[in-house]
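Pasting the structures in now, so scroll down.
Values quoted throughout were computed directly from the atomic coordinates according to the rules given, and no laboratory measurement underlies them. The structure displayed is predicted, hence computed values, not measured ones. Cβ atoms are built from the backbone, for glycine too; each structure is taken alone.
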Structure P
């Protein structure tokens, strides 16, 4: 049982994006694995995962002493409010919230709340310019020529965080991710790291 729970596909060790027509997009494994170093840096670190495809990748890849997720088939959008609450509860621990680009739009104005009340955390946006959960359902059920209403713009959500007085940074290189996440955490501000990823379907593995 322990071996089954711990299993991760060996291919993940060297996972790279399969996209060839869009430059600068990372495989979700590339985008998320560097976060584990921040989560391992404190005995009370908090990992928050929103829903959608990126949320399932995050739950399969990351672990922390405290984990807050949206549950099975739970609604998307709560990761930023969860992060603010976690910061109030644990004022000295790293708080990392992973969400998709669609999710960010639900409560992005809470960066204003976080700045006003001095509640730093790191939001990591898996930006595939798509409502990817809906896209994957349509792709599976109807085929690639019958997907509709799932596309988003490849927006710089990090600029939204900066506009509210927080820290923001966009990344499209695997080599830059670790230092980008560290800069966000060390800013001591509500921070957004916008990571451009390939819109892959969620894995069938979760922690």
Structure Q
């Protein structure tokens, strides 16, 4: 029952890697669904939680949503998904939260800025590379702020992951193959000890 926690940079092709791994291994791919479940538990709209995490919530939304509750409900959701197995959780601090669990493979997909700019230009049809770069930098800043708000620290630190893939040097298909092989290694087998509370 594989469990993979993945984070990726915008324009790094991490979405493609996640889709490929989930398809190859028959895993449930969880991405944006987390915010919907957190919002349901808090009895607010998912868009309100999104605005809160982006620092754009109204006064009333900030009053109804607080950082501790978002962090708590996010952690509950991630732990619940992981306990069921056969899942790839992309984002939401899953790699940080599940880091102590030895049978969880945590992966970071990244790329140098020129590669990310190129991918965004091709994917969205942005002609001006500077516009693509600014969008990526804005996304990185937003992601850093969100991870800080959730208490997940330095998401870009490679030491938080079992595997870091540079998609400028490792094509998507090769990355999928590496992850597929690695998660099947005995080191990532689920055991009674790895399921014990941490």
Which structure, out of P, Q, was distance in nm of label points 7 Å out along Cα→Cβ at positions 58 and 170 derived from, given a value of 2.0? P
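Consider the structures P, Q: one of them gives 4.7 for distance in nm of label points 7 Å out along Cα→Cβ at positions 146 and 178 as calculated from the coordinates. Say which. List each step's numbers first, then the result.
Working: P: 4.7; Q: 2.4.
Considering all the candidates, the number was obtained from P.
The value -16000 for helix-only ellipticity at 222 nm (-39500 (n - 2.57) for each DSSP H run of 4 or more, over all residues; to 500) was derived from one model only; which of P, Q is it? Intermediate values should be presented prior to the final figure.
Working: P: -10500; Q: -16000.
Working through the options, I get structure Q.
Can you say which of P, Q returns 1.3 when distance in nm of label points 7 Å out along Cα→Cβ at positions 130 and 154 is computed?
On the way: P: 1.3; Q: 3.2.
Value 1.3 for distance in nm of label points 7 Å out along Cα→Cβ at positions 130 and 154 corresponds to P out of P, Q.
Rank structures P, Q by relative contact order in percent (Cα under 8 Å, 6 or more apart) and report only the one at the top, that is, the highest. Let's see the in-between values first.
Working: P: 25; Q: 35.
Across P, Q, relative contact order in percent (Cα under 8 Å, 6 or more apart) peaks for Q.
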